[in-house]
1. Match the computed value -5000 of helix-only ellipticity at 222 nm (-39500 (n - 2.57) for each DSSP H run of 4 or more, over all residues; to 500) to one of the structures P, Q, and report its label.
2. Hey, mean projected area of the Cα convex hull in nm² derived from one of P, Q reads 9.4; which structure?
3. Where does the value 25 come from, among P, Q, when relative contact order in percent (Cα under 8 Å, 6 or more apart) is the thing being computed?
4. Determine which structure produced the value 4, 14, 19, 19, 14, 14, 12, 3 for P(r) over Cα pairs in 5 Å bins from 0, in percent, for residues 69-116 alone, calculated from the coordinates; the candidates are P, Q.
5. Consider the structures P, Q: one of them gives 0.40 for FRET efficiency 1/(1 + (r/R0)^6) of positions 29 and 101 (r between Cβ atoms, R0 = 35 Å, to 0.05) as calculated from the coordinates. Say which.
Structure P
Amino acid sequence: MIEGSCLCGAVRFRTKRMSGIVECHCAMCRKAAGGHSGFFFTAFRDEVEWTGEEHLTRYRSSPQLERSFCSHCGTAMTGANLIEADDTIILAANALEADAPGRIIAQEFYASRCAWTDGGDKAPRFDGSYPGWEELRP
C-alpha cells in the first residue's frame, strides 16, 4: 500500500497504485507546495482511501481546478484536480511516506523554475540538520 499524510497527521491517504511523479515548477504549484516546486502523481480515485478527509480544505486555484490541503497544518494533499472529477485524482507526492515507490518521470513548466535553485545540487549535504543555522545571517 502507498501511503501519505499531512504534517500533523490529521489527514492521511492510502492507495494501491500510483503513476510516476511529475515535478511542477509553475508559481501556483510552488506556492501550494511551499517549496521550489510541487511534486504530484495520479491514482485512481476509487482506489484512494482517506482518513480525516473532513479536515481537508479546498481551494479553487483556477476556474476548473481545485486543490486541497489540511485545514490544521496547511500541508498540500492534492494537486490541481478538475472540479468535475474524472476517474483519477492528483495527489501531492510531498505528502508521501519516505518508503513510497515513486520516481520523478518529468518536470513541467521548467522555464518558470526559481533562479535560486540553480546550483543546489552542488551545495553541501548533511544527514541531520544544517549545522550553520545559528550563524546564518543575511
Structure Q
Amino acid sequence: MANSINLTINAIQHIGVPVTNIVASQQFYSQLGFTNVMEAPFIDNGDTGTCVMMQFNSMVIELYQLPPAALAEIRSRSNGHIDHVAFDVNDIDEAFKTISQAGFNVLEPAPVFLHFWKNGCKYFNITGPDGERLEFNQIL
C-alpha cells in the first residue's frame, strides 16, 4: 500500500449531482429539509447551465443542470447520477501542487475559478482507480 501524501482535507465539502430539471430537484431536496444557499450560472461548451448548492446542517449537495445540448447523456443513465465527491481544502494552490507532485491524474492544468459563493471558489479534479472523480475545492 502506498504512503499517504502530506495534504490536509477538512471534510467532504459537497456531493455533485447532475439533474435534468433544476426547479424540480430543488423542490425535492427542499422537502427533505435542504435549503438553497447558493445559486449561480456556469458556462459549459459555450452554453449556460445552472448550479444550486442545497444545504441541510453540515451536508451540501450540488445540483447542477447542464445546458440543453448536454442533457441527453444525463437522461440516458440508468444507474444513478452522482458525479463527484468534493473535498474542502484550506489552500487550493498548495493542494494542487501536492497532488500534482505525487503523480495523481489531475484533470485541469491549474485550479479553476468559479463565480460561486460570495467571493468565488477554486477547484480541480483527479480521477481514482476506477475513474471516479474527486474534486478538491476552496471557497474563497
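Quick note: the coordinates plus some simple rules give every number you see, no bench work behind them. Please read all numbers here as calculations on a predicted model, not as lab measurements. Cβ atoms are built from the backbone, for glycine too; each structure is taken alone.
1. Working: P: -1500; Q: -5000.
That value comes from structure Q.
2. Details: P: 10.0; Q: 9.4.
Only one of P, Q returns 9.4 for mean projected area of the Cα convex hull in nm², namely Q.
3. For relative contact order in percent (Cα under 8 Å, 6 or more apart), the value 25 is produced by structure Q.
4. Numbers: P: 5, 14, 17, 22, 24, 16, 2, 1; Q: 4, 14, 19, 19, 14, 14, 12, 3.
It must be structure Q, since only it matches.
5. Q
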